[in-house]
Structure I
Amino acid sequence: MTETVKKVQGSTGAPGSVPAVLLVTPSDILEILAAGVRDFRASLLYGLAIAGIYSVGGWVLILLLVYFDLPYLVYPLAAGFALIAPFIATGFYAVSRSLERNEALSWGNIVTSVWEAARRDLGWMALVAGFSLFIWMDIAALLFFGFVGLKSFSAQELLREIFTTPMGLLFLMIGHGVGAVLAIAVFSISVTSFPMLFDRDIDFVTAMVTSVKVVLTNRTAMLGWCVIIAVLIGLSLLSGLVGLFVILPILGHASWHLYRRAIPAAPD
């Protein structure tokens, strides 16, 4: 960890106030990612198991969309997984915190700590993430119907319609543009709010405001972190979600270390 003094901005974390945030540099982001890799290697079986639940759930939902003849929603759903990934990563926050405290890892401790956090405002933040995914799926469907029509397509016909027709290509460009705007908005309110809500007993609105404050204070570093997440999630999609077995734990653990780096420890 770089031994540099970070400038604190904002309040001192008094009760009811928005916590202070620290400056995060692009080099910090690389150290945070390296810390995520270290935590994953130190808890390999836990990381693979948690990521496996997420990946298998994704495969089941995708198969259901295909079964109900909704292939046009497969890609939006897969891409939209990134919107709820910070909540799924709560298990990784529990692992990283235990490693940080030199505590023995056990499923009992992980499940208990996640359950206790979910009973606080972490549960409300999860609803915000879930609602964001719901909105994204609605937008994707409306855009598809608007540009491609209400016709029924097989998977092969759908790909041909999207990639070889002017309306299909326009749908791709606008759809990705709208998705990017929504993803940046969700990233801003959730990048540190989920680990913060897991770690502290605060309200979810304060956590979201603090997360946005972290992003605005550290625009360059957070842009770099957003790009890293987008690239790694994109690679996971290309791998048929198999890559999530490795990428999700690394990003989850790294998100914990980003929270630790960006927000001072709560006063005792």
Structure II
Amino acid sequence: MLTLTLHTQPDVPLELDGVTPDRLLKLAAADVARLPVAHGNRTVELGTFFAVAGDASDGDLRIVGDCSRVKLIGSGMTAGTLTVEGHVGWHAGARMAGGTLTIHGDAADWLGAEVTGGAITVRGNAGNQCGAAYRGSRHGMRGGTVVVHGSCGDEAGLLMRRGLIAVAGTVGQAAGASMIAGTLVALGGVGRDCGAGMKRGTIVVGGPEPAWPPGVRYSCDYAPAYLGVLAKQLATLGLPLEALGVRCYRGDLIHGGRGELWHLAAATSPGPA
């Protein structure tokens, strides 16, 4: 295992783009410490901020310290294991294609943005645009899993095309907006405009009845077979789901969408007309 321990807090954001276990396999600890990284508008050696120890050859990388000002941790990773003992800054796991990223803290905005594979787990909270598309991009998340054991900010799953985003707590406004496919789970509830502009995919919502956007309409109350499959998958990810049925909505009809939005609160009376 290779360990990077933060010994000096950067006064402006530090970028660890390219410092991933799959790219460090053949480097000695001294070579890793000399890697160039962006610090504001300057380039410095990684060792200026991190103490480097251990062996990178097993593909196991550990980062220790409060990295709230460190951006792009795990971005572009294709294989290996990366564990962060602390908070992380913007773009953690962005455009990740494989491997495992585990964050024992909070993650800032753009966690797992445009990720195509691999597994991301956050033990704390996540910021805005989790698994989302960058501005101007046509697709957000296209594979893999993103699990947040706390809560999540706005626009989670924006333009999501494939994969799973699962949040134990609440998700902010516009969750699953313009969603193309995939599954988004918000067990603690969502803010306004959930599923606005979605075309396909499944959004699963717990908590109180959401304020659905105008293009979302009630369909039926039922117990979908996929709910059991999803419950088993979430259980393996540490998120229990104990719903027996759902109140199903369709949308976004304004955009010709055929997406399903499930409210997990057990329906005991007929839904709205």
Structure III
Amino acid sequence: MTTLATHPIMAARMVATIDEMSGGRCGLNIVTGWNKPEYTQMGLWPGDDYFDRRYEFAAEYVQVLRALWSEGRTTFHGEFFDFDDADMRPKPVHTPTVVCAGQSPAGQAFTARYGDRNFIMAERSKVGSISAGVRELGAGEGRDVGTFALYCVIAEETDEDADRVCDHIVANADLEAISYMTTGASLDTNPDGTSAQLLASLERPAAEGNMAFLSLPVIKGSYERVAAQFDEIAVTTGIDGALLTWPDFVGGVTKFGERVKPLLRDAAQPRTAAGLTAG
């Protein structure tokens, strides 16, 4: 949910409805929004000081959400949101999970204080340290905050088949769309966040997050090799799970479920299978 585009009262109402319809299988991704051109085209950009203050804005946003979910009727007087006697009922039956892509130091601190899970799209060498850092920050707030890492999966019969698919995507990347996104990312002053990851990914190998894959690191290879890589990630990074996508989504999900998931070491690493989520 982009915080600039959707008022928190409306967001709270939508999540409560989905919570009831889904039997509690609903969470909310808080997107603070750094891509200025996306919002200026709708007249929603509040000014460039938002780059530095967006987590303050998001903090009030989450406070409003949780007050409505817990109380139903809420009065709130803050810097960014100001209202009396907002009535949002029925309240959600289950407590909705709040996630946020907290990759920068500011984002990690926000997620540790207000979120339940942290989304990251970092190269593998950084995943473990980010996961441990967020967990430690959360513990300091008296909260248990985990991490979900984002990956694009290319699983084929052989490593060579997967390499061919990956190389084809990189060679035929939409350079105009990539330029548009990186131009927006270059305006963000927040260090080491998602926008910095996008800018740094232009020349990276796919495994570290090439921009052809929106800077998501790619897990690729034969079905056996992909399963082995996820087992290794589960053991070495301390993440709670992974959010996955595929270049061919329907076919990719099907092949993953039928050919990769049975190869994961479920008994040794139960979180590996339980934490894999299609996104």
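Computed quantities for the displayed model
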{"item": "Of the structures I, II, III, the one that 21.8 was derived from, the read-out being mean count of other Cβ atoms within 10 Å over residues 150-157", "result": "III"}
{"item": "Which entry (I, II, III) yields the derived value 0.30 for FRET efficiency 1/(1 + (r/R0)^6) of positions 38 and 70 (r between Cβ atoms, R0 = 35 Å, to 0.05)", "result": "I"}
{"item": "Which of I, II, III yields -25000 [helix-only ellipticity at 222 nm (-39500 (n - 2.57) for each DSSP H run of 4 or more, over all residues; to 500), calculated]", "result": "I"}
{"item": "Structure with the greatest value (metric relative contact order in percent (Cα under 8 Å, 6 or more apart), set I, II, III)", "result": "I"}
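Every read-out reported here was derived from the displayed coordinates using simple, explicitly stated rules and does not represent laboratory data. These numbers come from a predicted model, not from an experiment. Cβ atoms are built from the backbone, for glycine too; each structure is taken alone.
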